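Presented below are the structures under discussion, each in the form of structure tokens.
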Structure 1
Amino acid sequence: MSKYGQYCPVARAADILGDRWTLLIVRDLLTGVCHFNDLERGLPGIPKALLAERLRRLRRDGIVECRLTPSGKPAAYQLTDAGWQLYPIVKALTLRGAKWALGEPAPEELNPILLLWWMRDRVYLDRLPRKQVVVEFKFREARPACYWLVLKPDDVSVCLKHPGFEIDVIVTAELAALYQVWLGRIPFDQALRDQRIQLDAVPALMHDFPNWFAFSPVVGILREAEVPEQISSG
């Protein structure tokens with residue numbers, strides 16, 4: 001790791017957080033992701049060795065602590081008090097990115113597997129039907145086009161192959177539209193009206209489906225970014 005070599009608090013902070021992937025690791029830890037495999041799934045493209053190295057460095061710098069298994073292997077990661085103090089920084093970056101940099105999604109930014117993993121982690125288990133529900137997602141522009149969520153009252157799974165169960169809900173969508181709904185940039189009902197998302201299920205499941213998901217944890221920040229700034233007259 002190269003350092004700035006300056007006795008300056010900004011330089012010291014950048015030494016810790018400025019490397020690629022580090023802030024995104026902190027972002028995911030702030031939202032409650034705590035296991036290595038889940039962190040890896042939320043960061044498509046990061047090599048396992050690099051993720052392990054970044055976590056070791058964050059532990060060494062007092063940002064992250066790790067609960068170990070009896071054999072001494074990492075079991076779960078969590079932020080320390082110093083790590084949680086990064087929340088205002090991540091929020092400020094999220095707010096600025098939403099206001100000035102987000103725009104329309106580019107095709108290379110849209111990953112259906114990543115989106116379903118995010119959705120999987122934000123399910124209200126207590127709102128699900130008491131029986132298993134299988135949701136098939138058909139993305140018009142993705143290849144492969146179909147993915148599945150298997151939702152149970154105590155667990156949610158992402159499937160990249162047909163799970164072998166009867167399909168209860170079919171979601172046919174533009175991947176970009178579902179991303180924008182997930183981030184709170186467009187309402188789910190509007191996406192339905194515009195036919196950018198279509199649902200096929202029995203009426204009760206169609207009505208309940210949007211209520212099963214908490215959607216992105218940054219929705220509130222993105223909505224804050226949409227509020228016009230007040231200009232002082234004096």
Structure 2
Amino acid sequence: MKSNYLYLAVDLAVIAVPFAASFYPKAPFYREWKKAGIALLITASFFIAWDELFTRIGIWNFNERYITGMYIGSLPVEEVLFFICIPYACIFTYFALNRLVMTDILYRHQGLISTMLIVVLVLTGVALFDRIYTATTCAMLALFLTLQKTLIKSAYMGRFYVSYVVLLVPFFVVNGILTGFFTEEPVVRYNDAHNLRIRIGTIPVEDMFYGMLMMAMPVAIMERLSGGSTYKRQVRG
């Protein structure tokens with residue numbers, strides 16, 4: 001495979017298994033595609049706009065060695081596809097775990113987890129407001145979690161946190177590829193003046209919170225469209 005197809009291959013690999021598994025009889029996600037499509041459209045639009053702005057102001061850029069050279073605005077087409085493929089894999093995982101694992105093991109603790117995350121995010125964002133990627137990511141995720149906890153009062157965040165932990169394994173693989181862990185150069189190059197300069201391997205630590213928001217947003221939209229029917233509650237203990 002030519003190196004300039006690497007990012008495209010990552011996108012296709014990310015969505016291939018969830019797409020094929022969407023037809024599994026015990027968790028037929030294909031029946032949810034209409035609602036999933038709306039959730040993906042809203043989520044992708046939000047993140048593409050954010051990404052376009054950050055690309056234009058130099059928060060990150062893309063290595064032409066690993067992309068096809070086709071662009072939509074300032075973004076490689078692979079980057080645009082990323083914001084469709086990743087959220088699809090995330091909402092599929094959430095849906096499948098809801099169908100296949102009945103017990104909501106974090107239901108009683110979801111409020112505490114959200115509160116702890118909000119406190120850490122707010123303190124970090126305020127302390128490092130001059131680092132644009134850090135401050136913006138902390139602010140966006142803190143706002144989302146605050147709305148979930150106080151206004152929406154969602155019951156499914158425990159389920160989401162479990163899904164997020166499960167998704168950390170592919171997250172580290174995919175982001176490792178994009179940040180240069182497996183390649184000579186990174187696909188996505190970050191301007192370290194705007195982040196904490198703390199990396200997990202080659203992955204900026206902010207990516208974990210950026211990824212959490214990108215995973216949580218389509219789940220929340222799907223639950224809203226479903227009237228909560230996607231979520232299954234069965235508390236252990």
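Readers should treat all values here as calculations from the given coordinates under stated rules, not as data from a laboratory. Source: prediction; values computed, not measured. Cβ atoms are built from the backbone, for glycine too; each structure is taken alone.
Quick notes
- Of the structures 1, 2, the one that 28 was derived from, the read-out being relative contact order in percent (Cα under 8 Å, 6 or more apart): 2
- Looking across 1, 2, the calculation of mean projected area of the Cα convex hull in nm² that yields 13.0 traces back to 2.
- Origin of the derived value -20500 (helix-only ellipticity at 222 nm (-39500 (n - 2.57) for each DSSP H run of 4 or more, over all residues; to 500); candidates 1, 2): 2
- Comparison of 1, 2 by distance in nm of label points 7 Å out along Cα→Cβ at positions 126 and 198 - largest value held by: 1
- Calculating distance in nm of label points 7 Å out along Cα→Cβ at positions 38 and 54 for structures 1, 2 picks out 2 as the one with the greatest value.
- Structure from which 0.95 was derived, FRET efficiency 1/(1 + (r/R0)^6) of positions 102 and 190 (r between Cβ atoms, R0 = 30 Å, to 0.05), options 1, 2: 1
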